[in-house]
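The following blocks contain the structures, represented as structure tokens.
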Structure I
Amino acid sequence: MLRAVLDANVYVSAAIRPEGPPGQVVERFLRETPFELVLSPAIIDEILETLADPKGRRYIRAGIDAPIWFEAIIVLADLVAGAYEVHGVSRDPDDDKYLAAAGEGGAAFVVTGDPDLLDVAEHDGVRIVSPRQFLDVLDNESSSTA
């Protein structure tokens, strides 16, 4: 089964617009489990901090308690220890934690809308793709196993 790390911007976008590609990726994970989700403590901290930020919270769709919604995702994910480190791969050093989690968790993909990460494209066998590209990968996987 595919394993993937999702960037914080994917979760936040999913909480704002569930119909967009990031929302579709998260919904497919929650409803169909077509891939295994890898998270690390550093990623969880960033996402919870971002979802709790008053500036962004006002954009989150009505009827969703974003931190509780994300905690349900955490329960279903494969949590790695966060012991593996990657440095200097992305222009933004804060993005390297996603590549580290992918390496530690054996993920084949990092899914992001972040141009700094997308520009890397691939690192140590981990493909860095947009949510739309990842949906295409999932569609191809499901049609090849059907």
Structure II
Amino acid sequence: MKIRSIAFNDGERIPKKYTCDGEDISPPLIWEDIPEGTVTLALISDDPDAPSKTWTHWVIFNIPPELNGLPEGVEKVGELENGIIQGFNDFGHVGYGGPCPPFGVHRYFLKLYALDTSLDLEPETSKEEPLEAIEGHIIEKTQMIGLYSRE
């Protein structure tokens, strides 16, 4: 299983458009080679370089496996079409919250999980609940990393 973006490559700088210094919209994502038996996908994006804790930027789950990615600018609502659910980020908002590091270059992980179940969780949940719910249900996991520092 692989995840990538047409906006930036793994290990490269995230364009300003997808950060708090730009439009603060989610980047377009593409995935491929989803394993057989996948019921749903979950995506969690976070920044382990944040000063106080690993900062959550995006929690989105119950993504149908037949989707081959997410478009740019996913709407910031708790429930999307196709039963896709979004949780709270650490900015206190539902949906995507772009990179906004206080200093230095930070790494932003986009972690994609192929699951053998759908998650029976309400929209607007925090990252901890889906992470706990996916335990024992991960068929495969992949990730990509984007970098960002403020000018």
Structure III
Amino acid sequence: MIQFLSVNKKFAGGAAALRNISFKLEQGDFAFLRGASGAGKSTLLKLIYRELEPSSGQVLVNGRNVALIPRKKVPFLRRTIGVVFQDFRLIPRRTIFENISYLPQILGVGLPERKRLAYQTLRRVGLAHRMNSFPLQLSGGEQQRVAIARALII
């Protein structure tokens, strides 16, 4: 599902964020990524969803080398990956339902099915009762759970 093969990432000025990283995560695996500030955790994640490209080595997602995916097809890669960002990236002027059902809408899922998916997913994170609320009406922890629901919905 996700594989790093001798991945290195250097930034301008020669600062190395990642050095010779290799690992494999199969479908259904659960992993924690931890380390000190500046250890390269965010860089590693950005390589997976192609916000960054490796300086050398290969990052494979679902068997595809993400560096070889044309830029215009990167959104299709990202639709197959659920990412929970540190800053949640919720749209303040959209309800919780609208925030988490954005991807299903892009994929052409009809409104009744989007409502069903949103309710089920929000129920899993204990927030079904907040479906019509706006992000700024929620606590930080609730916003984080909305971000998790958004990553899980499809």
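Just so you know, all these numbers are worked out from the coordinates, no wet-lab data involved. Here the structure is a predicted model, which is why all the values come from computation and not from measurement. Cβ atoms are built from the backbone, for glycine too; each structure is taken alone.
To which of I, II, III does the computed value 15.5 (mean count of other Cβ atoms within 10 Å over residues 98-105) belong? Working through the options, I get structure II. To test your reading of the models, identify which of I, II, III gives 19.9 for mean count of other Cβ atoms within 10 Å over residues 34-41 when calculated. Value 19.9 for mean count of other Cβ atoms within 10 Å over residues 34-41 corresponds to I out of I, II, III. Work out which structure the value -9000 belongs to, where helix-only ellipticity at 222 nm (-39500 (n - 2.57) for each DSSP H run of 4 or more, over all residues; to 500) was derived from one of I, II, III. Attributed to the structure labelled III. Looking across I, II, III, the calculation of distance in nm of label points 7 Å out along Cα→Cβ at positions 26 and 42 that yields 3.4 traces back to III.
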